[in-house]
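**Student:** Take a look at the structures below.
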Structure P
Amino acid sequence: MTQTWNPETYGRNAAFVPGLAGGVLEWLGAQPGERILDLGCGDGQLSVRIAAAGAQVQGFDASPQMAAAARSRGVAVDEGSAERLPYPDASFDAVFSNAALHWMRDQDGMMSEVRRVLKPGGRFVAEMGALGNIAAIRVAFAAVLERHGYDGRQHDRNYYPTADAYAQRLKRHRFRVDRMAVIPRPTPLPEDGVNGWIKTFRRGALNSLPESIRETIIEETVALLAPVLRDEEGKWTADYVRLRFIAIAS
């Protein structure tokens, strides 16, 4: 199972992701003339905001569809795997990433490449899911899959570390952790609620199932989650927890 992305669906159901990125952009503190890699740039909304500070931004994403959406915003984007970045050593003053690192299977491979393409003293600034991120949604979705005879663990491949674990991983790759925070962030969802969330962020898992059962999986997951994530007015709030950091290439 590989996650797939649809820019239109993402824009409708996940606008909160770039919308809540003000904090990590502030930590980045992009400066005029800097060359910055936006790793997992998605549809390029944050790349455009970084460029507005006067930086030269290079986008990079694994999804051809999202890369095309970023290019439509005027962002220069390369496609591929974060474990094999197509840039020479010491190419960037900073590597930035928002809501993308937890999708990357080979964390050590990615981190080694980020360290390689950063200039000495360059900064790696990112925000990703932390331990406990979307815990209720993950448990409910896996439970429904198991009920229908599917391996729920197979469809739960995101990496949500503790701050200590990720700090140690960064240090092993010759980064000095300058700043790190775990940020609980209950996140209001758009009108489609968890239904739209699953169709966006578990699109790959759904596409791997027989088409005849997909809506049933969604409906049963929504029913399980309603008592804990939906309020009296019918509004949904997802149980997000984020890990934000600045690490310096030493």
Structure Q
Amino acid sequence: MITEEQIAYFQTFGFLVLRQAFQPDEMNAICQKFDELLDKDRGGQPFPEESRQSLYGIAESTPLLTDLVEDDRIYQTVESLLGEGFTWLCSEGNLYVGDTEWHPDGTRLEYRPMKVSLYLDPLTKETGCLRVIPGSHRLPLHETLKPCSQFGLPGADIPCFPLESQPGDVFFSDMNTWHASFGGKAGRRHLAVNFVPNPTTAADITLLKENHQGVLNLIQRLQYSRPGRVFSDAFLYSDRPRIRRLTAKWVELGLE
């Protein structure tokens, strides 16, 4: 469990890092499965290093990565940050190419999604680590940063907090937080499992449905395979109590 001080840190700055939450042997197994699934998505062809590859539903597709979703180190931390009743959103495996300019993952200030990230390669400020602007998940800073080009600075020179990392570190971030990456080599590996607070209003449900369609659109744009759905039946109707609880709203809504 995380502390009240860590919860306050996340709420204030928009992110939280748990250093070396996963051990080297665990990360070796995760990396091996990640590489296997991304290779399979490309039909066994080498990564062309020309554009980003994403594989959505990666954690839903294999027991080893589903284990991450319900692992206490992730599940209990997310519950502490989002509250009881938090809900599954989606998962993604990414191979990045080049710089990622400053952006939030959307602007959803009334119903805040969370991204839980594991970077599978050692990353520094110079080699493509995640950079964040603390406090940019909240107004007025969130809106003031639109667009970052107004400051007349190269993206890499925008004042920020670089989250240099080693495999085993876990990042919890409010998706409204502005972030970027510069100087990294092609093929940087990123595994993310994503959540939202308990949906309690009609507006929350609308955002869930919009996100579902958004992921379907991303699958068409960034993924080699085209499954036509976000989740697998094995995940939606899992016999694992935590997974079944996380997916209950999607089953209720009839979305897959």
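**Student:** Starting from the value 0.50: which structure in P, Q was FRET efficiency 1/(1 + (r/R0)^6) of positions 84 and 140 (r between Cβ atoms, R0 = 35 Å, to 0.05) calculated from?
**Tutor:** That value comes from structure P.
**Student:** Starting from the value 0.90: which structure in P, Q was FRET efficiency 1/(1 + (r/R0)^6) of positions 76 and 196 (r between Cβ atoms, R0 = 25 Å, to 0.05) calculated from?
**Tutor:** Going label by label, the one that fits is Q.
**Student:** Which structure, out of P, Q, was distance in nm of label points 7 Å out along Cα→Cβ at positions 212 and 228 calculated from, if the result is 1.7?
**Tutor:** Source structure for this number: Q.
**Student:** Also, I was wondering about something else. Of structures P, Q, which gives 0.25 when FRET efficiency 1/(1 + (r/R0)^6) of positions 172 and 204 (r between Cβ atoms, R0 = 25 Å, to 0.05) is computed from the coordinates?
**Tutor:** P
**Student:** Also: When relative contact order in percent (Cα under 8 Å, 6 or more apart) is calculated, the result is 23; to which of the structures P, Q does this value belong?
**Tutor:** The structure behind it is P.
**Student:** If distance in nm of label points 7 Å out along Cα→Cβ at positions 68 and 100 comes out at 1.9 when worked out from the coordinates, which of P, Q was used?
**Tutor:** P
**Student:** Please state which of the structures P, Q yields 6.1 when mean projected area of the Cα convex hull in nm², for residues 4-59 alone is computed from it.
**Tutor:** Computed on structure Q.
Since every read-out is calculated from the coordinates, none of them should be taken as a lab result. All figures in this text were calculated on a predicted structure; none of them were measured in a lab. Cβ atoms are built from the backbone, for glycine too; each structure is taken alone.
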